[in-house]
Structure P
Amino acid sequence: MADNVPATKPYRDDADWWKSTTVYQIYPRSFCDSNGDGIGDIPGIVSKLDYLADLGIGVIWLSPVYASPMEDNGYDISDYRDIAPEFGTLADMDRLIAEAGKRGIGIVMDLVVNHTSDRHEWFEASRASRDNPKRDFYVWRDPAPDGGPPNDLPSYFAGSAWAFDEATGQYYMHLFAPGQPDLNWDNPQLRAEIYDMMNWWLDRGVAGFRMDVIDLIGKQPDRLIRNNGPKLHDYLQEMHREALAGRNVLTVGESWEATPETGLLFSGRDRDELSMVFQFQHVTSLWGEDGNKWRPRPFDLVTFKRALNEWQRALAEDGWNSLFVSNHDLPRAVSRYGDDRRHWRESATAIATVNHLMRGTPYVFQGEEIGMTNAGFTQIDQYRDVETLNFHAEHEAAGYDLAAFLDGAAANGRDNARTPVQWTAAKNSGFTDGIPWIGVNPNHDRINVDNQIGDEHSVLAHYRRLIGLRKTHPVVVHGDYVPCLEDNPQIFAFTRNLGNRRLAVVVNFSSEPARCDIPAGLETSGVCAISNYAPRDTIAGTLGLAPWEAFAVLSETRGQDPSSGSKSTGTDTAQR
């Protein structure tokens, strides 16, 4: 492919622009198929840009579209500077960047640099011989004295993190699938190659990077350290110097092991590392014993609030939060945190209200804005995800209860988020004219974009209003965050405060009516900014809430602050 790079300009010139935007994650394989092969593609994304612009989206985070054999749906990259044929061409990618830019939308690429595909030219050279110049681009070790793996380091996708290469007589490390060998970040030449590639994409006009499992690049396998190795932040600061400094781009790093105590190391204003980090404490705190995602615990609001509130406190004065309740690795939010049967619409909008009105940058995963639910798979042959398939095989080999495993996969497996976006009630949900690569959720006949696009009481309309509040009210972006009723098992409440403007948010996070005495710090009277039942403009006294009722009241604590934007009267009143 040609290395010519089109002339570009920065996506945004204003500093910290990413604080006031809303990001939409596209999983290309499942978004929109333009050519009938059953796989979503870049031209399909281009065809839906007006839909995203109307929603108010400012950035698209694009899961990997690079060349790949697709062992892990593109998270195994064989060429960082080319596009997988099933997704399109480099010209298609340039067109996406340009067409999105015309609509004020930036494209954030998924940067997968902890590992590559085993078909990447670097790895093919590395495994060719022990003295190949690129041998040290990857992590190789001699066998243990018994001929087995060098140590007990486990893979995140089940089994050992070591695979034996007969040709050279050594093991290579793969923290994920064997087809995803880990890069050796101790090698300065490898790091230089990565920074050069990042600059190549930035020069093409992308608005930044989401960095896949970035906390693993500092791994020290001989010490059995996978996450947050001692050189991690040295590498991130070098990355910033060599590729990001002066670019004014959005960078968000995925870190499953980040804690409130380490969050500022990634995103502190003087750290010169990342804009923000994806942390998963609110996700993993609800997993089962010993972090078993296949046996998740029932949802517990106090635990959920505690995790989110800890991060809000930790980054209150410095750093920045990412706000998300779903992505391509997680179950659908309304199925995990809400009630997708009795109170589907109310719980989908309630969850969104909390997520979008906290302090940080909100992320919407495709289909979340219409309340898409878990897939409802019951058989292993319905799954496509390598993680689920590997763990099922491991459970089967060990003689474990496969029915229990399938229950866990139905609740928490990654394919729940990967069924095709439900555009219409037609065959295959309007996603493709062909045979979809993974099954379509049968509830697409009632949950789809077409059904909601003109309905002001829909989940989609509620998302549009939430995104609009961020654009018109600085208190939503910059206001401080004060949690309220932290020990209440049903109610999620907080205030946002900026100058003399206050936004008070109250959500019944349960399927039963709730009642509580409002504390002084939450008392507010003003105008209803948003609601999913009838509008409310006062929070005081003893408050009764319907199941999953959510609303926010915007008020002035003293006088008018002209910089705070106009009052919003947008509501999302349920049809009773």
Structure Q
Amino acid sequence: MVIVIIVLALVFDYINGFHDAANSIATVVSTKVLTPLQAVIWAAFFNFVAYFIFKDHAVANTIAKTVVDTYITLPVILAGLVAAIFWNLLTWWYGIPSSSSHTLIGGFAGAAVTHAYITKGYMPFSDIIEADKISKTVMFIFLAPLIGMLISMFITLVTIRRNTWGKLAIIGLATFGMWLMFGMFREQKVDENLQKYFKVDKYKKEFAKHPEDEKVKEKLEKAKAHYALAKSFTSDFDEVGGEVIAGRIADTIDLEYIEAGKLKDVLSRKLKLDKLKKDAYYDESLTPIYEANLALLDSCKPYFALYREVGADSVAHACANILGVRKIDNYEKFAKSFKVDAKKDLGKELNKADNRILMYCIGVLVLIFMLSYIWCEQIRKPTANRMANMFKKLQLLSSAAFSIGHGGNDAQKVMGIIGAALIASGNIGDFKELPNWVPLACYTAIGLGTMSGGWKIVKTMGTRITKVTPLEGVSAETAGAITLFMTEQMGIPVSTTHTITGSIIGVGATKRLSAVRWGVTGNLLVAWLITIPVSAIVAALCYWVLGLFGI
């Protein structure tokens, strides 16, 4: 079932690519800057480039944790995926630019709620779904297009200013503000990754459930103290990087217990304890198996404290003797998994927060825009034809930026689903252990999907909402790209469809409100609002049908 889910997830990613291809290429095609074939190849290439830019996978982590872990099972994920694929294909067929993101989230949540109600009876919605993550997603159904609209209006109004130097000054100030904002995002991510490393959030949740448990309280206090101490070393992260800061922290805080925890996680995965615990929650006959494996883990724990003294091989050998041949299967692979390095892992976690490559890309994009204005408006005599040609060329850059944002945002959603399946099956213990092949496969699939195009939706996005000129295409795509970059940094899954639609409405409204076909826009809004509930209902039916077949 894991293999089926991975294949279906990549199929969904592919469908997402051609479903959302219109978002990246509609304005470029409608303004005749590129032919449809050239446009999809251009967009697909930059979809894949996003793989090298976004490292923290914050959006994927949000998707994976939309549902409370207890109710994430392989049939739930499978039903959610089938529902998402169905709704995506249906809306594509009718040319409706709905959100692939919200389709996936609605399907995942709907299947989980149905699973919980069927197996355990009625319970509060908040016990099944992570309310804070769903509420942020729902809130950005409205905020993402609004932000895109406001940014595109700002860019359009600044661009049409006749005073070149005044225009450049405003662009410079706006870029400086954006640079500060992305710097703030980086600081927040360093802080979040540090908290995850010391498991502050995990122990907070455990303490909230069991406030009377002294052991949990002690672990939480220890994690908070170490996090607070470690945070004091991160002030010069930009200058020295994650590895240096990890070294400073390791010199101050003894990370031996972190290594012991990692060894425990290695054995837990090998014994599939998380999966057994979840299965035993639904089938009490599995409780003895879970308890037997838990006892094996407890028998190995004393050796974890000797890790630094005797080395990984000796600890692996001792644990292998306790677990026995049947539990080990492949000893070489088992022994290799015992080679943990707490300091190195901390450095990697901190470096995932580094978003400067994205900031440099934005800086280069802005610089090219500014030089283009100087060339066409100051060095050469500005004419209508010359300015139109300039904006056509700039559209290549703005569409590339939007495609990077599209790839970075939407490919991560499928990564989150595959990550949830790997965790539910016991293949990995936590999302941060996601194998490298997962992001590579997801970015490849969405790129191939984009190359397949989405011609039905191109017409709606490129012509039916408002007539788009090259100048307005640049404004809309740049605004959409900035919005996607911002929300990715915040870890909020938003719809690229909603974002670019809001941006196109913004450039249309800048001319005059009547330039926007509000009837079409109203129909789009209705499609956006019903996507999550309809996907949830379809997923509930899919889960029920799977149950009829004994899945």
Structure R
Amino acid sequence: MSTSTLQPHQRELFGHPIGLFVLFFTEMWERFSYYGMRAILVLYIASSMSDGGLGWTKASALELYGWYTMLVYVMSIPGGIIADKLLGQKKSVLYGAIILVAGHGLLAFEQQWAFYGGLSLIIFGVGMLKPNISTMVGGLYKQGDLRRDKGFTIFYIGINVGAFLSALVVGYVGEEIGWHYGFGLAGIGMLFGLVVYTWGQKYLTEVGNFIGDTKSNQGKEISKKPLTKIEKDRVIVLLISFLIIIVFWGAFEQAGGLLSIYAKEKVNRVLFGWEMPASWFQSFNAFFIILFGTLVASFWALRKSKGKETSTLLKMGIGTIIMGAGFLLMGFASREASSEVFGKASFWWLTGAYLLHTIGELCASPTALSFITKLAPVKYASIMMGVYFAATGLGNKLAGSIGEASQEEPVKIVLNASPDQLKKYHRIDTLIAKDNSFTLKSDLYLDENNFVALEYNTKEPINNMFSIIKSDTKSSEQVKYDIVNVLKEHKATKENPLHAKLNFEKDFEAKKIVENKGDGKNYEGKFVIDEIQNAKEYSIFMFIFYLTLGFGLLIILLLKPLKKLTHGAEDNEIEMHEAEGFDLAEEN
């Protein structure tokens, strides 16, 4: 066949439709914007106001993170419905990209209304774009085309090229230059994605169109025809598989929440004398996907060629178990960090955890996207993809709730000491002179039922330097009573104390008054007993490990009956090309 007879949408590059690479780069830039913003979101919310953040507690930051990431993906259901019933996937992706550019742009402004407005627009934009662009990838291949899984793996690598670059670039800019500069940079990335998608429309003419507007009688019949028994069975399999998706992402999405905070506070990030930004750990997963993506896909292809079991459900079960094993490593990391006072875990525990998360993700996630396009009825293709991403969203909410449960409620305190009284402690008087935040490390123990605090290095009493104030739910006396009970429970003595870092920050409004500069007043703070926090984190890491292990094994045990309900959707797949013999068809 002559290349001159091929239409743009029929042309191939490296054995795949060119449209795949248009969607690849569109999604790459969209994920650059999303993951770049995600890399710094929790850190920004939990950072003190003096450091440009919102000054929320870590638990509150993780709670908002859970709600936000859940809504981002749950909005995929209305996004899929809009595509299937009103606009088609192609237009829905376009409008979603435009909304995302506006949302990320708003986050570049420092006003609170812009923060909430930007997050809201991103939620709507991702809901329009995410399920529909994935469905369009499946639409590039005919039913039974073996290249579909490979195409989704290539597409998935595009996602992670964007995620890798954004965690490094946006993460660095956000942490080192300014949070809102980082948010703005993410918006520029999304603008690039919009430009790529608009340019590549000629390669996407046959996919993503609204079925209701089709001129063919076949398309109209599809939109009206009721589901067959086979289609209903396949929908049941999809809905069951979405349960493990919730568990998988509930564990995996600790990356942007709990693991991000853990990297900031409990991991030794010093390499060759340089301290790596905590947000850079967010790039490890994406880097490993780029490195191992094709290898994992090739492993499953080789296994299939030998006639062994390679169903998507098996991949999801095994992937969940492998990913969960990463939290076993984090359990070891927690043990190492808690083995010494104010200790930190080795860089390599978290690196190993991200490697296992990546291998598990490569088994479970890209093939799950392909699985949906194989089993979902044509007229409900985007809706079912939307339900998949909604399950992902519920997993994200589960991740936020689990992360929130890992954080001990901090004890709120107010500074009583003057700058002169604090001169004996290294650099604290200098920091107070500039109205900066500071930290006092302390020993905590009981002396005849009295709560005692000693400065960690000098061992001098510091009880009179601060006062405990009421929490959101308890009076100051109740808070003190709780601390005494904890110290009793752990049998804390002067010789065997518990430990805490007292973190103080000057009131944001008081800092604005020039006359208050360096007076040492209006300082409030909080602390968490280090041993209690370490124990909570260890328990959460091990809980996630056992949860993922259990669900992964359950899917494997139910593999045979679930496969029967697919009615051979993954059997007898072969490679299909628009023009056999051409890897790359050039334009006239």
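Rule-based calculations on the coordinates, nothing more; no lab input. Everything numeric here is computed off the predicted structure, so don't read it as measured data. Cβ atoms are built from the backbone, for glycine too; each structure is taken alone.
Upon calculation of helix-only ellipticity at 222 nm (-39500 (n - 2.57) for each DSSP H run of 4 or more, over all residues; to 500) from the atomic coordinates, which of the structures P, Q, R produces -20000? Computed on structure R.
Mean count of other Cβ atoms within 10 Å over residues 271-278 computed as 11.5: which structure among P, Q, R?
R
When percent of Cα pairs over 22 Å apart, for residues 335-438 alone is calculated for each of P, Q, R, the greatest value falls to R.
Between structures P, Q, R, the calculation of relative contact order in percent (Cα under 8 Å, 6 or more apart) yields its largest number for Q.
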